[in-house]
1. One of I, II was used to compute helix-only ellipticity at 222 nm (-39500 (n - 2.57) for each DSSP H run of 4 or more, over all residues; to 500), and the answer was -5000. Which one was it?
2. Looking just at distance in nm of label points 7 Å out along Cα→Cβ at positions 116 and 380, which of the labels I, II belongs to the structure with the highest value?
3. For FRET efficiency 1/(1 + (r/R0)^6) of positions 164 and 364 (r between Cβ atoms, R0 = 35 Å, to 0.05), which of the structures I, II scores highest?
4. Identify the structure, out of I, II, from whose coordinates mean projected area of the Cα convex hull in nm² was calculated to give 30.0.
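Taken together, the values in this text are just the output of simple stated rules run on the coordinates, not laboratory data. These numbers were taken from a predicted model, which means no experiment stands behind them. Cβ atoms are built from the backbone, for glycine too; each structure is taken alone.
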Structure I
Amino acid sequence: MPSSAAWLMALLLNLMLAISTVFIGSCLSESPSKVRLVGGAHRCEGRVEVERNGQWGTVCDDGWDLNDVAVVCRELSCGAAIKARSGSSYKPPAPQEQKVLIRDFNCRGMEDTLSQCEQDGHVYNCPHTKDAGAQCEKSPSKVQLVGGAHRCEGRVEVERNGQWGTVCDDGWDLNDVAVVCRELSCGAAIKARSGTSYKPPAPEEQKVLIRDFNCKGMEDTLSQCEQDGHVYNCQHTEDAGAQCENPDIDSPFIPENVRLVDGPGRCQGRVEVLHQLEWSSVCKAGWNLQASKVACRQLGCGRALLTHACCNKTTQGKGPIWASQMSCAGQEANLRDCPFRSLEKNCTHDEDAWVECEDPFELKLVGGDNPCSGRLEVLHQGTWGSVCDDGWGEKEDQVVCKQLGCGKPLVPSSKARKSYGPGAGRVWLDDVVCSGEEQSLESCRHRFWGYHDCTHKEDVAVICSESIPRL
């Protein structure tokens, strides 16, 4: 008969083996490796979507509560959890062919990721009207990548006190890039690049806000890294850049971006998609009106008016042809949200797809003696609203006068505002930044429509050199 000590040792070994088996099994079991919020005003609010086996799907709101939202906010490096919302609050709604992947998450609220929470993947009788939503605080410190092929690559810009600026590349390395990638919910860090690689370059009036980040590579946000804000003798030729893996591109068929080229305007032309850093024409056999609706929406144009095969020799494509077919429902916010498959037929450039969308972006100057002077208003969703003067300057004035056919700015906008007083109603745009070369104000960077921290005392006014009589 074995001794009590030997018996106790055997018991402990069996117990440890059992625990290890359970732990390894839980690690190997299916769990959503990614989460995102879709359709909200910013990346920290929206319908909850998780990824399983390369497929994005929604979460049923059975048992969905603030503890679950807290974990989503933490996983996305957002601020505090505000509210567990209905996913149907966010538009466009989830397409009907998108699956509900998780029936129930049971989080305690302290987990780092949703994959660590108890979950029930046996989904039944849960339509998209019961999709879960989440609202988190936006992170107080912000970072964005500008000018790259997709949202996970570009020149590094950070926001401080409502102002966007660049980062000096002194000491910039892959540890810093890893933190940027994590904060933006991108994939692995690929390379610390020069910000001058990305076009257009940072405008001269944009400040370099941070001289040096010293990240260990494990921080969740750049704000958690040691940093030196005492910037001196650092030009935009030293701007930092970052290249991360793009988690949104999880299929060989999914495009990273879309554009319309060789048409009379940016909302009309031959369709090209960007895939793996290469622009390719789209074959009409793999395109339809539903895809056109999505492309027009993604480009910030109005409704899709027409799609057909083109082109003559001057407008047809000359490079590669994207050999994929998409099955959009027409309600998706982005082409990458549509199902894709390989196109069976071989196309030529005689079959390139052509799309025409409405161009809804309109602006006007009101309150002046003629249409070339007055308070600036822009049209969005059928409503006219004003523009806040945060960051507004001579280059922005130049674009407005150019778009209206009114010559050049005559006086600074700060002086022009005194002539026309405040507006009323909506403030549509804030933090507008132009290079001065744009043909339309819509090509300039700005905050999301309707998001601002301004009053009408800060409304932009413009006085241009030419006078057009009112009709």
Structure II
Amino acid sequence: MTEILIIDDEREVGNFLFHLLSSKGHNVTLAYSGRDFNRLLKDKRYEFAMIDVKLPDADGLTLLKQLKSQLPSCKAIVMTGYSTVKTAIEAIKNGANDYIEKPFDNIDELEALIDQLLENNHTAAQHEMHQKAQNLNFIVGKSAKMNHLLTLAYKIAKKNVNVLIEGETGTGKEVLAQYIHQTSQRATSPFIGINCGALSDSLLESELFGHEKGAFTGAIRDHKGIFERASKGTLFLDEIGEASLSIQVKLLRVLETGEYMRLGDELTRRTNTRILAASHMNLLEAVKEKRFREDLLYRLDVVKLTIPPLRERIEDIPLFLDHLCNKYQTTLSFSDEAISLMKQYDWPGNIRELVNIVKRAITLAEGETKVITPDYFPERLLLSTNDLVKKPKPNVEEKEFGNHIQSFEANLTRWKHQILSLWQNQHDVKLDDVLLMVKELETEIGKAFVQKTLQDTLGNRKEAAKRLNISQRKLRYLLNEKGQAPSK
């Protein structure tokens, strides 16, 4: 017997759920307010709860947070009206297993959802969630941010709501859009993507809405637009922020009414397309700058999913490397030195840049070696903006010791390749310039050893100088603190 708590101020709804769940043998308790909730939560340990978002004396999201705080294993469904779907999505972000819209139009669907949660099909859902991602080569990895993103995407995929995907260029926004489509109930219908920044206004309008023969010069036949071809399916509008204001107006009309017209036609057509939009820019900022319509953003941003950049999920780089080696059917592997260097790089081009670098390295190394070393990396990675020669590390007080030490191995690799590059490729190099570079590297290496010793001595400079067999004055010099009084 499952202990269930129903919280809804509409007594008809509460009574319906009470009889539905009681008839299945569950022990059901009804609550009509936040006050009831607080009292009842002290009495029992509930295993399942259904919470209305709007109560006369409480906010359903607040009650959900309180429930998950006191009973983390308690499963929960939030109940919401059509006008508060965005709030329901926030509930999922805060730990709700799902949400349902009131009034309950499909009782069978409601029953199936409750039964699925009560039968503890969590493991099956987790398997399906990750299997779908694997089938699409969507690498989730160990990153907590990515795993949370996948869970949220999986939960909202089955809901007929528009989704806005934000993230830097190259993070995999289209792959996430395909995942949402494949996990949705529209999976058997078309998924069509279009880059709004890659076409002129006239071409984009024609591609979106279609045109009639003779609508413009070159329109030699009727053309179905994406809204027509993807009806009942999913339309992915990539780089929506690049669409002109005139296109935005027409998109808004489709989102509001589901209606559109082909170019050169007066017939109003209807579409049931789900919209997934993506942008590398901050659309809220674009609204402030009058480059994007606020009403269109409101329509698109029912759910917002933000993909973290690669530099925030560095721990997943080895997984990407394994995946790409399998994809390109190579027996090559990457050396520890190469992986360490890749973990230090900033990856401005994100996963797209990683794929290109790996593909290049495999192509160059094939037939020459079994292990890919940094010798097969492009110069921009070896001499990135993180290079200590080009951009010296901050003083020890400005950054934690540990960050310096973690990057030291990769920096040594970059220094080596920089000097080798001068040795092998530049015939007019000046020896004085090379020696000056070596002198700068010598200083940076000395600083690194000082920082490591300071970490070991918990910041005790006197002890650090003693261990290194140098004076405190020399220690300050290596830390670029010339002229400062010695620390006691």
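1. Details: I: -5000; II: -14500.
Source structure: I.
2. Values: I: 3.7; II: 4.3.
Top value of distance in nm of label points 7 Å out along Cα→Cβ at positions 116 and 380 goes to structure II.
3. Values: I: 0.80; II: 0.35.
Sorting by FRET efficiency 1/(1 + (r/R0)^6) of positions 164 and 364 (r between Cβ atoms, R0 = 35 Å, to 0.05) in descending order puts I first.
4. Numbers: I: 30.0; II: 34.8.
This figure was derived from I.
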